[in-house]
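We did not get these values from a lab; they are worked out from the coordinates using the rules stated. Remember, predicted model here, so these are calculated numbers, not experimental data. Cβ atoms are built from the backbone, for glycine too; each structure is taken alone.
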Structure 1
């Protein structure tokens, strides 16, 4: 289990073995009540239809505001991770194939023009345009500085790259380089409850 650079290992292991891997906190992560609750329900309980809530943040910047970019029903096998690492894996035997998947993506410290480039790369190589839905985490420190009018803002970039795909896209779920981080089992069938803004794991991630 891990996130960020660990995406490469999670993706490679799942791609080569079919085993479920877990996108979530690492050993140095401060364990909040939300993380502990996720750990217990996803990793320590054999149960179908586990619900993962979206933990609201006290941070009021636009990067932490949750919203649908494209409303719609999402359902598919969970796949994804850190955008920079997914882009780095493109063209290798471990690359993401987003076809029919519910894809989750996050990043940190990347400016909108770099987000644009990496999403374009996934659209061209990893079939991101054929996903059943895209669940975006909280892209911490990825927006332009206030008053900078030389670039599209983060949300504008995401809308520009993903808004025309005719697939559901939701921004701001509780995962990424943030304090409140849910655990996402790669390879498990899941769906998204539009009204409650919750992720539903249709099958148990552990046996």
Structure 2
């Protein structure tokens, strides 16, 4: 089973949501199916060994997945173990392709069926059964990542030469200054002289 989507966000933004199992809760289709699902996260975020255990209703069952391989900004592999409604073991795959101003994400699941899996596959089409969940999850991932990219772009728009420019509401107060039109090259000298004049005037005024 495999599904893909193109997300209008930088790979680093999408990667953060895919690589950290805790962030999966923001876009997981199964979290939507069972909002009361109990999830326990252990291990370092986005690192090999991080583990997510879940236990929910009949829609999501119980099991765990654990990160087995990480290739930063490119790929994640997790060992996926289902315990209920039946036991099975698979590998979940996440592959990212940097497209410049967007990212292609492919989410899949692969592995050999055990006896119960083979029995179930006779009666069920796994692609039709799981595929829609993958599509929903990727749509959620796109929504989350796109919003984060927009917030990041907004912050960057405020930056000028490493400084953040913000509009702020301030209470009314009296300002003291020296006004003069000068070339940019005289700015440093002007500020040096003006500060002296301003503080001198304030000192005299008490």
Structure 3
């Protein structure tokens, strides 16, 4: 959706290859792509969709220093990872560099989206001060493909709102989706003044 909408540059970070288990929860890769680098496969598809979109492929797992460099190069960051370690690393880099972040997560039949605008609302560490020690990954617990599609579409919509400065992004509002009951719910999330990541930021006036 972002390439089709005309976003000029899209960076994709992933050190993994396409596996058959990936195919049911996304529509970018196909069976002939199995075994190929995910970012290179994605770049090929997005360039075919919009040749004017500059798609940059980063086929590695970033260190903390590399993450800061990557985050600093883009206007809006999208978190589509399934590991709390990666999520916290992305969140901290975005907060320190004051880059908007669109967090999304899916597990089994439920998903959630939260937009983070440092200095204005809560960050991911306000919502999850500590990573759940026994939280299963998508590979372990499974994911309904359609639920991943719903969450990804909402994330794309949030990115466009943040880039264009229109509408009301989900800042301080956690949007949850339950595919089994086909219900959306919204929970207000307050910024934690004692948050070790964003607690020291000056509160920006809301426009």
Quick check for you: by distance in nm of label points 7 Å out along Cα→Cβ at positions 17 and 145, which of 1, 2, 3 is greatest?
1
Match the computed value -6500 of helix-only ellipticity at 222 nm (-39500 (n - 2.57) for each DSSP H run of 4 or more, over all residues; to 500) to one of the structures 1, 2, 3, and report its label.
1
Taking Cα Rg over 2.2 N^0.38 Å from the coordinates of each of 1, 2, 3, which one would give 1.64?
2
Compare relative contact order in percent (Cα under 8 Å, 6 or more apart) across structures 1, 2, 3 and report the one with the greatest value.
1
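Could you figure out which one of 1, 2, 3 the value 6.1 for distance in nm of label points 7 Å out along Cα→Cβ at positions 57 and 177 was computed from?
Working: 1: 1.2; 2: 6.1; 3: 2.7.
For distance in nm of label points 7 Å out along Cα→Cβ at positions 57 and 177, the value 6.1 is produced by structure 2.
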